[in-house]
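Following are the structures in question.
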Structure 1
Amino acid sequence: MKNLKVLFMGTPEFSVNVLNSLIENCDVVAVISQPDKVVGRKHKIEFSPIKKVAVNNNIKLLQPVKIKDIYEDIKKIDFDIIITCAYGQIIPKKILDLPELGCINVHASLLPELRGGAPIHHAIIDGYKKTGITIMYMDEKMDTGDIIASEEIEITDDMNMGILHDKLSAMGASLLINTLPKIMDNTNFRLKQDDEFATYAKIIKREDEHLDFHKKAREIFNRVRGLYPNPLSFMIVNGEEIKVLECTYEICKTKNISVIDSISKDSINISCDDGIIKITKIKPAGKKEMLVRDYLNGIKKETLIGKEVQ
């Protein structure tokens, strides 16, 4: 496939495995990524993970604020196919129509389930038993194009978003490389999506990170896993925001919901709708991640018992 000229579009860490695999197997002629971010109080410029790969491999790089604004620049590039993976913008039809072999997207779900920008987070938060990777043709809408190939993975309770992210990233790169030869010779599978079975994975917002202990234990457990390691869930105790990184749960009868029921050596135990959430790892405001056992060594435990969790 070394003669396949690829224009790649992507931005976050999830896309890196895909781009690296394309560099190894194809001729990546250009990369398009989102603009650099300004972060922190010192306004430091931060490159996207995909930009770093492009720069390190001396590949032509474009970073438009809006992809439609560089249509003429894209037309000047000699490529056979556009491949996108978590780029972050809708590609306009006039760009989709440019490549001879079409525009292909690597999406982190089993479409039509979990269309949208946060499919890995929501696969866990929403309680899916399995998810996967879909290779698909792109169209003008979000994640609605024809399916070319897919591969699934079971979601187990020991997986958080970070673990699932890494597994799906590697899976996506492998599935794409195995699928490209069929796309090149026009022997690939092609299936229209059934919109009746579509679900959506909206971008995570601040309010999605807040833990509501009036909900069922399993829902809270899934949300904590689905938001780790980024952006992290949180609760408020005694007016202090505490990020929650890890927890377990026990189904049982409870009296006062959303209250710290008890404290053990290793956990802060909070009552919820149908049980107890046992929080074992946290990040207090202004501090590093720590085990609850270490946190408890530095405070008066009696100040927590019976406190309402907001």
Structure 2
Amino acid sequence: MGLAAPDDATVYRLNDEQAVVLTVDFFAPLVDDPYQYGAIAAANALSDVYAMGAEVTLALNIAAFPDDMAHETIGKILRGGADKVAEAGGIIAGGHTIIDVEPKYGLCVLGIVHPQRIFAKAGARPGDLLYLSKPLGTGIVTTAAKADQAKPEHLQATIDSMTLLNRHPSHIATAVEVSALTDISGYSLLGHGYEMAAAGGVALRLRAGSVPILPGALEYASQGITTGGAGRNRTHLRDKVAFSDEVSEVMRHLLFDPQTSGGLLLAVAPKQAADMEARFAAAELPVWRVGEVVKGEGVQVVP
């Protein structure tokens, strides 16, 4: 795709029929359960391959564990990751581990895609509709959980969202030939939305009232629970995002919230939108219309 393009993974063309997609991602634990931590980290790493329209083939573990961590705990982390890769149709083919005080785990992932079916952040056109395939709030809810302020059912809903693969939403995006695609992760919906807007030379108009939110996330945001990543996103996007005065500060917290294994943001032509919605419904997968592409630059947030 070229080093100048802010896309979600590296693509290398092998021939007229095949290109490989390569990405890497890892982080420290977000949850206490080691198996769930491994599954979340893996799903997050796999997501970049799906954002490019590719299928996962194999992955390598990337890990750092304290030298006194129980082998059983390490095994659960690695099994959580391996199970997600298997669900994706790929295999774990090895990896590398070092000793570190703070645990870290993730994957280097290889995928395959046809060179003519690669998705990119560029391509959105004025008039396209914007859809999101997962609710926001993973950063806020997991931060609340670390402070023992999250309700168990709220944390579980967040874990369920983070471990849900973006594989089939990517298949649907391929079937309807969406204009542009990216996944939402650490730069927040606004940050990744801005990258899509800048890459396409357009503006995104997001409707805050239509954005899906994880259970409990608004409640915790209203209590002042936010993340350091959200603050950095605000600073970076200060001159790139324009808010309507009617968008509450609490909602802004959600829109700047860094996501782990977030959903796909899809730009689709209006004539294809009904087909896409029908395909998501048939697969019993959620999708929300959250805005539209307009002329201009940056991101506009309206009620």
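Just so you know, all these numbers are worked out from the coordinates, no wet-lab data involved. Only a predicted model underlies this, so the values are computations on that prediction, with no experimental measurement involved. Cβ atoms are built from the backbone, for glycine too; each structure is taken alone.
Given a value of 35 for percent of Cα pairs over 33 Å apart, point me to the structure among 1, 2 it was derived from.
Label of the source structure: 1.
I have 0.05 for FRET efficiency 1/(1 + (r/R0)^6) of positions 52 and 68 (r between Cβ atoms, R0 = 25 Å, to 0.05), calculated from one of the structures 1, 2. Which structure is it?
Considering all the candidates, the number was obtained from 2.
Could you figure out which one of 1, 2 the value -7000 for helix-only ellipticity at 222 nm (-39500 (n - 2.57) for each DSSP H run of 4 or more, over all residues; to 500) was computed from?
The value was obtained from structure 1.
For which of the structures 1, 2 does the calculation of relative contact order in percent (Cα under 8 Å, 6 or more apart) return 13? Walk me through the numbers before you get to the answer.
On the way: 1: 13; 2: 25.
That value comes from structure 1.
Kindly point out which one of 1, 2 the value 13.0 was derived from, the read-out being Kirkwood radius over Cα pairs in Å, for residues 132-195 alone.
Values: 1: 13.0; 2: 13.4.
Here the read-out was taken from 1.
Quick check: 1.1 is what I get for distance in nm of label points 7 Å out along Cα→Cβ at positions 188 and 236, calculated from one of 1, 2. Which structure matches?
Value 1.1 for distance in nm of label points 7 Å out along Cα→Cβ at positions 188 and 236 corresponds to 2 out of 1, 2.
For the read-out distance in nm of label points 7 Å out along Cα→Cβ at positions 20 and 164, a value of 2.3 was computed from one structure; give its label from 1, 2. Can you show the working numbers first?
Details: 1: 2.3; 2: 3.3.
Comparing all candidates, it corresponds to 1.
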